[in-house]
Each structure stands twice: as structure tokens, then as C-alpha cells.
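As C-alpha cells, here come the structures.
No value in this document is a laboratory result; all are computed from the given coordinates. Just so you know, these numbers come straight off a predicted model, no measurement behind them.
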Structure P
Amino acid sequence: MHHRTPVAIAFLNVIVDFALLLLSFFLAGFLRMVVPLGSKFFPIDLSRFFPIALIYAIVMVLCYAGTNCYRSLHCSGLLKEGFKIAVINVLGLALVATILFVFQLSQFSRLLLLYFYILTTATILAKRLIVDKLATAHERSKNLHTNVLIIGSAETAQRYYKDVVQKKNFEMHYIGYLDAQPSQHMPQYLGDVADLRKVLQSVAVDKIIIAQDTQSALQLRTIIAIADTYKIEVAVIPVYNDFVGGRSQLYIENGFRLIDVKMMDTCNIMGVDIVVTDMNKTIQTIEEKLEDWRGKYICVANVHTTVTAHKDKKYQAVQQGAAMALPDGGPLSQYSREQGYTEAQRVTGPDLMQEILKLSPQKKWRHYFYGSTPETLKTLEQKIHERYPGTIIAGMYSPPFRALTPQEDAACVEQINATHPDFVWVGLGAPKQELWMAAHEDEVHALMIGVGAAFDYEAGNIKRAPMWMQRRNLEWFYRLMQDPKRLFKRYFTTNLSYLWWKWRQ
């Protein structure tokens, strides 16, 4: 897949082509005047034919745009690109000839037409090759290419390496391959598939291509789960499709049928990938990936955080960097269902914390609570021991209502890690809690989950909305009635922004 060219660069590309086409016309006219073939040709003839050249240049850039020539700065080689440009130019000339005939406009000099065609083809081809080289050099200097790891070394993997990776070296950087045994037909053997996690820790990989001739559904899911932890794309050249979800993206790459796969489906809402899930699936995923997700964080997203992320790209990057962005807000899961993700359900922060606390005595999970006030944390500790007997509370900390100094922050992280928690529950409120988790990614040795007001709910400081209001996505209204002074502006502006965005969709 080509890296899509930004709109501004694509527009500049169009302008350059247009200028080169007109320059080719003047060069063709000069050749027509100096080469002793045909009848005499004068500068006045050149000015007479210029409007037709202008029409031709406009038609040609439209033809180039219509055949996706401006989607990428790269070209497919001298011969292929030359043949493509030559054919497009013939079609462009035919279209211009048709326009001249229909509107009974002046006809081109045939020799001028021949020179014009040869020069435009040569000029545009030379420009494409130069731009390709410059773009490749820029991508390599800025490390903009895709680092590709292949899994497999048999016939399918060999063909993919030869027909795709080697031919697209301007945008793909081949890392190597994994398989049970090394192959003399594939370079850079990195070990067995079982070594995947170790390889990903030592080498920067952007995309994994699974190209095994014999595929195990269990092994595929394992690969996808590991890659998902490292935020790495996975594409499969499928032998069979049993493991592929109905929403998986299918595309063709140099004759190869590939399917993009990931551990969990997501629905993009205002620039944030909200996980398509329900409570049972969320708990199962967390349990399966708890060890891999140590040092990572989960965002519990609602309309307020999603609108904030839409307006603030830094905060959006924090949401996108989470292991999962769960649909805490009912409107988010409802929108996902409207987009065809029928299994999407709401997963709130307070409910998620309760469900994990219920399982904790059996699983021996340890919990650390970061946020809120000392009084709330003391009440919360008492309530947890009453409702979930046997649950291990590793520690609690109520940070001051100011920014911590670097020394205080480092001491806090050290204190958390010293208690060896499995979960760190962060109750600072949005967007503060998400920013804190992102800033401490891989520093805190536990899975961090931002749960907003869950501490207050569990401690009994705030009463949750009746279930009928929760089911009708009205919990925000219930909270507004409890604290209108603080929440009115937030809910009014973010809810209106979300409804406006949704209407525009």
C-alpha cells in the first residue's frame, strides 16, 4: 500500500505537471521552427496554437489525476511508468482531438503534435523518476518507510518477498522473517515464531505479514495478540478465513490477497478508535493480556473525552495510544451499533472496576488506587473489604491538588511499583487521568485504568443514576442534576459538539 501523498504536495505535483506540459509545447514549437521538415512554421503559429495546448495541459492533468498518479510520489519503474504515461498521453490527445472536432476549432500541426507528444511523455517521465528518487531519499532519512517482518519462508512467503517487498523497497524496509527452520531462499532469518515477542522488543517493526502455506488458527491468534500489544499492524495472506472477522479489511497488493486483522474491532468516533466490546469480552481480554499489558493503560471514553480528543490532537494521541479505549458513554456504543457493529455494548469505568474486584480474590490480583481525597480512599478501602472480601489492596495514594515535582513523581512511581500491583486504578478525572497514565507508560509496572468518578461511586459519595436512565443514555443528565454548577458548561458544549459531528456524518 502506498503512503498517501498530503493534499498540498499532491496539488503542487499537479501545478508542476501543468507547467511542464506548457513548457513542452514551447519546446515542441521551437523544434518545429528549426527542423527543416514540412511547411514553414513561424512564432505567430505558435501563439495561434497556444489555446489548444492550454486545453491539452488541463485535460492531461485531469487524466493523470483520474488514474491516481498523484496518490503517491513514487513510480513503478522506468518501463512501467513510461508505458503508463505514453498511453495516458495518447488518450489525452484523443480527447483533445475530439474536443477540437466537436467544437470545430483550429487543428494542430501534425509535426507539432508529434513533437509535443514525445516531449510531454519524456518530460513527465523524467520528472516522475526524479521525484521518486527524492521521495525515497527523504523517507529513508526520516525513517518514514514501513518496517516489515514476514512470518513464513515457504512458497507464499518467498513470492511475497520477491513480488512485493523487493519491488516496493522505496516504502518497505524488510526486517527479516520468522519460521521453524531457516530457508536458503529468504534472507535475514530471525528465529522461530515463538521468538516473536523477543524480536519485537529488539527490532522496530511496523507491520507483520503472515505468509505461511500451512496456518494454525491458534498460532495466528497468538501472533495477532502479541502484535496488538505492541500496536503493530498484522496482515494475513489467508489459506482459510475461519479466524477472520466480518469487518476485516481486504485489499490486493501486487496480486496478493491480504486481510488486515487485529485482536479487537474498533469504531472510529471523532478520531478515537473506540473498542467494539461488551463487559464479558473486556474482562476476558484483560485477563488474557494482563501480563503483556503491564506498563500500558486503558482509557474509559465518553462523549466529553471523545470531543476533547477531537479538538486536542495531543489528547487524541493519548487516547489512541491506549491498549483499549472503552465505550463508557452510551452514545458511543450506540453509534458503533449504527455503523454495523451490532455487538457493541457500553462498558463503564465503575462497572469494570466492580467486575474486576469481584474476580480478584480468586485470581489473587493486587490493586493500587491513585487519586481522589484521603477521606474517600479510606472509605473506599472499607467498602472494598466489605463487598469483595479477600481482595488485596496493595496501596492507595491521594496526590496533592498541584503538579508533583519530578522528585515527588519519581518517588510516587517507585512507591507504586514496590507494592507489586496488577492493576493501578486512576481516579483523577478526565483529561488529567489519561495524561497521567500516558506520561507513566512503561514506568508503572501494572495495567493502569482511568475510571473517573468510580472511587466516589464505590465509596458512596455519589449516587449512580437509576438503571432505566443508564439504559437510555441519560446518566450524564442525572450527574448534571447532582452537580450543575461544575458540569453544565462541560455537558452543554461537548454534547452539542458531538450531536453536530454526528449529524454531519
Structure Q
Amino acid sequence: MGILSCHAQNSKKNLDEFDAFRTEMHRDFESFRERIMREYIEFVKDPWKEYESVSPVPQPKKEPIPPVVLPDDGKDTTRVESKPIVIEEVVKPQPITPQPKPIEEIPENDYKNCNYVNVSFYGTPVKVRFDNNEDYRINTVSENSVAMALKVLATEKYDNCIFDCLKAREEYCLCDWAYLQFVQQVADEACGKTTNEASLLNAYILIQSGYKIRLAFSGERLYVLYASKHSIFNKSSYFIDGDNYYGLVELPSRLMISKASFPKEQNISLLIARQPNLAMNLSAKRQILSKTFPSFRVEAQTNKNLLSFYDTYPCSYYGGNYMTQWAQYANTPMDAQVVSTVYPALRKLLEGLTEKEKVSRLLNWVQTGFTYEYDDKVWGRDRTFFSEETLFYPYCDCEDRSVLLTRLIRDIIGLECILIYYPGHLATAVHFTTPVTGDYISLKGKKYIVCDPTYIGASIGMTMPEMNNSKAGVIMLD
């Protein structure tokens, strides 16, 4: 018994020492966060500088080229000569970088006096802890009043709110654009929509999450500005220290802006590495069939919650090159609902076919299974679809078809694809692992054969008439 008692005492001693060590580590961690936040709040007290907004970059107006239907005159279109296409420019894909993260891990605490904020994020219910503290008020907007309100937020009882938001970002695979909207919704539910308290809570959570955020005000209204890696079309911004800053709400033409920054802060990215994991709200079934291959028929359903999210997505470009806007759509992974239903059906239809035959079937399915219409006529503006949107909406144009076709070929057949941009038209090309004839682009020793989903009835290797190859550009895809 004495030996057992000794062991028990040693075990208890070790546990006590570990708890003391953990407490000390936690104290050091908290003091580091407190010091950083204290310095930030002092910076917020400095006089804010007046800025004038930068005019929006208009989305380039293009003269759309109508689709061409290959005449069915009995000629054999399967025999296509190999002709090289000379291209003017090659655009490489932007690498996807890890999402911003806090300067140190945000701890979950056992603070008891906590209410919950319930949000429905595109049909997905999420609960976030929030202490509705009456002291957290901004009656008159000024540098000092904002700093004092931040002081209230910068206590450990609000850590659970940040912890839950970051947990939701991971659990629901929220890209930066989704996370911006989610945090704004949490802040609006917690403090009241369009209130200054909501704006400050929004900014505080985003800052603590690792994003590059600036606070601003005009009159008695507080605004949140986010720095973006991408330039957003048709949206006014503020240019500060080399970065474009945008707002989730419409911004006035002049703002008083704080230059207070946080360590290791990062610009948001508009690339989507993972599909958001949103609650399912299935659309009606839609049958899509190939006219040339009538048995090539697939039933598609999409998640309407995802479509609602995509409806908010800003069209953007990066690196000063307008052509990069289409890579964003083409490189976005397909939704799990489509992957689990449409993909198996397509794979079954392609079973036993050669590489060329598989691409030919998919090409004709996209050429003839969808109805072409101009964006201006349907939407009143130029709008590129994510792949799921093309499967849902009744009309699509050359951009939408090319994005969808490259996604399907890469995912289902496993072949590399590129986009070809002509002024007014977007087409695709595929790198086959077996010899295939037709018009092609040569890049780094690889041939990419033209497969144009808007040249209706055309086979692999046929370029749509009237295309000026001397002005063509290539958009590389992941």
C-alpha cells in the first residue's frame, strides 16, 4: 500500500506541476496577445487620415462573338489537319496560399456568462458565442471612442466568439470571401445591422483572424475595409500603402481611415481552394443530353444554397491582367453534390471509350446540351458562371461552357486543359496523352488540341471561324 500511495502522490505532483506549467504558458500567451492588442489600440488613437476613393475599374466591355453551328452537309469532320496556333500571351495560374491565421492560437475559455448568436449562413445554421455587454457602445465616432470600444472587446470573454468563427471557417470550408460575409452576419446578429458596434465587432474578429483590415469613418458611421490580393471590377476602393481596400457595403467617396495595422496580417484572396460545406437545398432535376449522341444523357441537380453564395461573388483579376478573371472560375473545385451524382453518371457513359472518344462525347454534350444566350440579355451585365451555375441556369455563353468543359475533362478524364482567349470569345484546348490531330497550341513541349464548346457540332481540333489567332492568349489552369 505504501508503494501505491507513493506512486499516487508522485502522479498527483506531476499533474499539479503540469497544470502549473500550462497556467504559466497560458499567462505568457495572454500577455503577448494583450501587449499586441494594447499597441494596436494606442495606434488607433492616433489621428486618422482623410482619403479619397479610387474610381472603380470597369469590367472590360467585350463584343461577344455569336456561336457558330457547323453545317451538317455530310462532310467528314473527323479528319482534321494539325495546324499550330500562334499565341500572344500566356497567363499562369495564381498559387493558392494558406488562409490568414491569428498571430497566436485563440484559446477557448470557460467564460460562463455567454449568450449565443444564431445565424443562417446560406441556409446553414451556425451558433457563435457572444457576450452582449452593455458597456460596448459607440455613441459618437472618433479615434478615442473607437479605441475605448476596442478595449472592451479585447478581453478574454470575447475569445470564444473569435474561436467559434474560426472553427466555423474550418468546419464549413469557408473561403476568405465566405468568411468575410459570415463574420459580418455574426456581427449584425449580435449588435444590430449597420450599427457602429457591429462594424467594430466585425473588424475585431477579422483582425484577430489574421486579415488585413482598416477602420474608417464618415460623419457618425464606422466602416470596415479589407485589403484584397485581387482587383475587383466595378467596385470603388481606397489605395493605402500599396493595397486596394474594399468594403462589404457601399463606401462614401471620402473617408477618415486609421492606418493601425496588426502583425502578420494578410490580404484576402478570392480564390476558392475548397467548396463551402453548405446545407443542402437541392434544385429540380434537369436533363442534359447530347444531340449527336442521344444516349449521352445526364440528370443534374445542384445545391441552391451554393448558387445563392456564388451570386454574391465579385468578378476580379490579379497581377494587372484582365485575363486572369476566368482562371478563378475554372480552377474552383466542383461541388460535392455534383461530384457524387453527375460524375458517376458521366463516367459510366464514358466507360470503355478511348481518350479521344471520351473528350469528344463531353465536348458535344456541352456544345449541344446547353442553350446559348448573351449575358447582357439575361443578366444586364457580363457574368461568368462557376460550373454548377451552368448546370443550373437555362442559358450560358462561351465563357461558362469553357469553364465547365475544362472542369469536367480534368476531373473525369484526368487530362490537362487550358483556356484560349480571343477578343470576345473563350475556348478550350486539351493535352492528350495519345496522338490527336487538329489545331493546337504548343507550350513547354506539350500540344494542347483545340476543343471549342461554342463551335456547335465541331469535332476535336477545329477552331471556330473568324478567330484571330495572332491576338489569342492562353490561360493556364491548375
Structure R
Amino acid sequence: MPPLLAPSAYRRFAPLLCLAAGLGSVFAFAPFGVWPLQFVAQALLFHCAAREAGLARSLLLGWAYGFGCFAFGVYWPYVSMHRYGDLSPLQAGLGVALFSLLLGVFSGIAMLGANWLRQRWQVGTRLSFLVVFPSAWMLSEWLRDWVLTGFPWLSTGYAHTGGPLAGFAPIFGVFGVGWIAAIVAGSLVLFCTGKRRMLAVALVLLAAGFGLRFVAWTHPSGQPITVRLLQGNIPQEEKFENSHLDESLAMYDGMLRAKPADLIATPETAIAQLPQLLPPDYIPQLVAFAKQTQSHLAIGIDISDSPGVYSNSLIDLSPQLAHDNLYRYDKHHLVPFGEFVPYGFHWFVAMLHIPLGDQTPGPQSQPPFAVKDQWILPNICYEDLFGEEIADEIADAYHAGKPQPTILLNISNMAWFGEWLAVPQHLQTSQMRALETGRPALRATNTGATAVIDPRGVVLAELPPYTRGTLAATVQGYAGLTPYILCGNALVGVLAMLSLIATGIFCRKRPR
């Protein structure tokens, strides 16, 4: 393979180049959105890793790329640990560095695994960059989705919610889009190293993805509903302070009852007090408003079923509310260290002063709730990262013959993570969920991004982040099944594994 770097310079600068490529790849994601940079950054990583004979160096280069990506793209837990968790700047910075090193292991494993297979099977250049490296990359991202409860933030596919490859999302999901993006990156390496015709692979994939964006996998269902999405913009340092609770409760009471709508949604834990501690007339007044105006009030609130047992929940105060039919959704995919304490780490959480740090998860499968003839499927904050879990909820309803969810609703509080990257990155995950399921997605958040997203992943309306306001819109629900709803991540996982197996068989049988 003709080198892109002089051999003498390569050995010295390859780790730094991969680190810089990882840093640069962040600009492919929101809020920057320069998605072609993802291809370039990954192509540089693949090229550097392919020149390595030693597996340890392959691991190092992939690790450097991953560390660069996450140290820049996921720096914001520093804000939680330092500003709200009372860790010193040094402790919080060290925590982010260790977290980024841990996440970087997955891309390191991908490069190590790809080179091990190449050497074992004596794979040729074309198959290396079009099959082995892309498949190993996709499988490593899928691994990151579930190991230690999973952290799929900044998965490659998210960079392409606004690009041509988004057309593959309803078929393969975010990991499938990342797999195809890695094939494009591999074809760029081949093009730059003298195999000019291989650029056709990238062009065909980009054209196919663009064409698939015009395929309607789902269809309008029922009548549109009116929605109001609330953004309180309450500073996190005030949210759970007793001196500010009355002010916060009064603000949300006013915002909820300001104007009727079919669905009015608050952010996560908008009511920052347990129901039994609220003023006696607080909930009854909201129920009276819901019945009088025929509005559904989807409210984020923490609920305690017994002493010391807390759930991060959403309740629906509906016009038909009775004592025995309150709809309640409990967050089931909790954030490690923020919402539950992994075994053996209570000493670390004791250093942080974060309220409700060890919560109780809800059931994995929870039904949607009805608003007129639309069915709203909620998820809370971090759960929006796990597309297969949301798709499974829709598939389960279909197989059970129950009403399919027609609108997705995410309620979040991103004030924990300060300003800049976390908010637009989280909005991008909701765009991917809309693409995967072919359904509109609503977001009601404390500081942003409060938005309405159509089934094609396009943001139709959004409140300015870090402001207080209400986003009003009319939303049409959609029904039907995308291939991703039916197959989840299994389809792309099986295809990647089969492509690797076929490559191994081919290389073993070919003449030496």
C-alpha cells in the first residue's frame, strides 16, 4: 500500500495524527455538522492502523483516536463533577480524562481486531478497507452500546443525521449508518493510495443513502394534536434548593395552565419535590385544568414509593384522570454514578453532592399513553441514546396487537452539563430516533434543546437554548414499521459478522 506518510515520519507522528483525527471528528457532529470530516478522520485512522505490523501499536492508535474524540466531544461531565458535584478542578479533570481513556478502549479494540484478522487471514488491501476495518469498527460501537450498561454517545452514525447516509437509518439504525460511513472512509483510503476506481464505492453508497431518504416507511395516523413544550431554564444550582422551590413550582404552574393544548409537556424533574411534599392544592389544581380544557399534562417528577426508594418519572394528568388510572412512566435505563451507583463505587458517589444519586429503575417495557387518537411513547433524558430499546417498544406493541406508539416524547434536563456541546449533541440523538422509527419526536427540556422533529429527522421548530419559553406546534402522528423496528441492531450485526466470515473463507481458499 503506497504510504500517505514518509516511513521515518510515520512512526513518530502516527499516534499524534490519530489523536488529532479523533479531535477533528467531533466537528462532524452537532453543533458543527461538517459530516464529511467524519470520513476524512476515520480514513486517516484506518490508514495509520493498516501500516502497523504490531497489534499493540494498532491498539494504541485506535485508543488515541477514541481518546481525542471523547476528551473533546464528551468533556461536559466535568461541569457536573466540578460545578455541581463539588469535586476540585483537578479531580473533575482527572475524572473526564479517565472516562475518555475508558471509552477510547473500544476504538482501540476495533483497530487491534481488524489487524489481527488481516494478518491471520492475509487479507488483501481492498477487502481490508471495505470489509475488515468497517465491520470491526461497527462491532466495537455496538459493544459500547451495552458494556457496563452502555454509553453510545457520539456513535459515528449520529454525524450523518443531516447527510445523505441518513437514508439508511430506518433500515440499519445508527450503528448501520456508522458501518456504511466506515466503508466510505475505507474507500477514501484506497482512492488516496492509488486505487482510484474505489471512489465509486463511496459515491454509490452516498447516492443510495440519498435516494432512500425519499422512501416513506411509515404513514400518517389519526388526526394531528396540538402540543406545548415547556422550557423552564432553571439553573441547576437552584433546582433542588429549598429557597427556590416555591418559585419553581409557581413558574411551572403558570406555564402549564397558561393555555390549553392536547399535550403539554414539562422537562425531566420539572417538579423538583416529591408529590407528598407538594402544597395540598398543587396537583388538584392541575387536574382541574386538565379536565376543564381537555388537556394532557405530561409532568416530569421524582416519585418515592417507600422510604429511600426513588424513581425518575413522568406522569400524565389527563382529562379522564381517576384515582386508579394515573399513567406513570419510570425511567429504566439509568445513568451510572448520576442515577445509580455501580457496585463498589459508593465511595466515589459519596464525594459528590448530587441529589437522588441511587434511584430505582422502572420496567424495561412500559406502554404509551393516549392523547386523543395518538399514542405517546415517553423516554427520559439518557434513554434517548438507546434506539433499539425504543424500537423494541414499538415492535412489542405490534406483535401483541396493541396500539402502536405514533409520537416519541423525550423529557430531559441537560443543565447538569453546562452550555455548548451536550445540548445539540442530545438533539441529534433524537433526530436519529425519529429517523429509525419513522415517527415524530418531541423534546421538552430545562435548558434545551426543546424541539419538534419530523419523521425524517428534520428539526421543524426549536426554542433558543438557555432561555425560558414555550414551544407550541401541531404534530401529526405516524404508524407503520421500519426495518429497524422489526430487526433492531441484529440486522447490521449479522451482516457485519457474515461479511467477516465470508472474507475469511475467501482468503483461505484463494491461491497463495
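When Rg/Rh (Cα atoms, Kirkwood Rh), for residues 55-182 alone is computed for each of P, Q, R, the one that comes out at 1.27 is Q. Using the calculated result -16500 for helix-only ellipticity at 222 nm (-39500 (n - 2.57) for each DSSP H run of 4 or more, over all residues; to 500), pick out the matching structure from P, Q, R. This figure was derived from P.
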